[in-house]
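Below: a set of structures, written as structure tokens.
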Structure 1
Amino acid sequence: MRRPITLVGTVIFVATALACGHAAADVPVGAGPTDYSVQQQPAPGSCHYRSAATGDTLPDPACTPGAISPRVTEETLDTTICRSGYTKSIRPPKDITEAEKRANAAAYGYSGRLSEVEYDHLVPLSLGGDPNDARNLWVEPGASPNPKDGIEIRLAQLVCGRTVPLAAAQQAIAADWTTALTSLG
């Protein structure tokens, strides 16, 4: 009996997702900006960096698939990510992110100095990434600013210029930030 129930739930989920204009492989949706608290991170040593074809570091998709804010949609672009000051207005406080950064570093097995890495949003706030969902944050090796930052800026320009759909940009950067621009044409 469980199998038909699961199948019905799956069919309803897929039908609902398609009706809303989203593919089943969408980036997970987080809670969005809230009263922030320290989020539980993956278990120590459970996440593993991967390398892009360029040699740049990518997060473990099982630990960091990305997550988006439900408040940012095509309909809300002008009042959210395309409004000056939006990302600053939703950024979690440093005391929250510092505690999460330490735990996330342990999850990824990073043992270097935390001052030398960025606790980065895989789907950036400028593209509607969830500000404090553990699925959207990872300890990104290397200095900041870094090559990913330039890609984030260009994608935000394309989305706000209505050249690239928001969901396409979010999916592209979550899949592989190093190929996000070229994958969108």
Structure 2
Amino acid sequence: MTRRRVKVTSLNRAMRVQTVSEQQRLIEQHGLVPHPEGAFYAEVHRAKHRVQTGLGSPERSAYTSIHYLLGGDDFSAWHRIQSDETWFFHSGCDLVIYSFAENGQLQTQRLGADSGCFQLTIAARTWFAAQPAHAESCSFVSCVVAPGFEFEDFELASRPLLLEAYGDNPENRAKIEAFTRERH
């Protein structure tokens, strides 16, 4: 029994080392930097074509894209943006994405090879958060935002705001508390 436990521990340690080195390789290869919501990112493209989203609104890029790397021990904190955001899976483990539907219902979607879902879209103005499906792995994805992403459209959620709006049941409260960076 003890021998088996040592093997599992050694295997887990080896997997963590491999994951850390894989994460470091991806960070270096793609020039990733820390993102305000958690994890690492790099803007890959900002369309030269400009669009106007409404009367009197400023012009912006038609779309933008980033690479995004989320390590298994990290999470993408609850946030929302003003445009649709489409996620594309590249490598690592599945990414679990949580969001609140307009009716306040918590939704869970998986993106990755295990789930067989390689692309999904989060609608504009939707609160969402994410984490790798396995703590000993990482998820490497791309995100395309149209109209293009601007940091002034980025809103990081506060725990009290989400608890008031969606904290009417234990599951919602647990996910809100798990994926906000405030600690009380």
Structure 3
Amino acid sequence: MEKDDDSQTADSEAGTLSGAAAAGVASLAYVVPFLMSRSTSPTPDHPKILFWYKTLDEPTFQPPDIAIPLGWSVIQTCLAVAAYRLLRKKASPNRSMSLALLAANVVSIGGWSRLFFGQKNLPASTVAAAAMIGTGAAYVETARSTDKVAAAAGVPFVVWVGFATVLTAAIWRRNR
């Protein structure tokens, strides 16, 4: 059976991945942060980290504990959708830069967790969160000319890490 013209064009464009391959790569938006942060998560199976986290003096605008993983789940879904869409586009320098920035943001999610929970380094995690605002905004701006939906999918990340920067700085200030 012959494919329709649209699917033949999409599959034959240089540098695009098949839908299945793009979905596999895009799933790394979940897998990489999970693997990077699993050993330092404030959960009952890491009691020392959980105790440290629970003893922090937090600001009044600290969201409930359940909001953090829910927020990240939404954000990582957005980043996975963005990666999928970009991987299905024709290869170009702009697409490559967008994917590189998106990958940097995905790795930064896990890196921040290791700094904050693993190393308990509040100053460095504040700086890392602020840096993610820059890489996130650069991603949105760069991706916009390749795929507007993929670019828009990065906006929740930028907003969240903006809030996270303010929150982390406040926690640092209150726990010196």
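Here, each number is a calculation from the coordinates, and none is a lab measurement. Just so we're clear, the structure is a prediction, and the values are computed from it rather than from any experiment. Cβ atoms are built from the backbone, for glycine too; each structure is taken alone.
What to note about this one:
- With Cα extents along the principal axes in Å derived as 69, 42, 32, matching label from 1, 2, 3: 2
- helix-only ellipticity at 222 nm (-39500 (n - 2.57) for each DSSP H run of 4 or more, over all residues; to 500) derived as -22500 - corresponding label from 1, 2, 3: 3
- Source structure (of 1, 2, 3) for distance in nm of label points 7 Å out along Cα→Cβ at positions 63 and 79, computed value 1.5: 3
- At a computed 23, 20, 8 (semi-axes √(5λ) of the Cα gyration tensor in Å, for residues 127-166 alone), which of 1, 2, 3: 2
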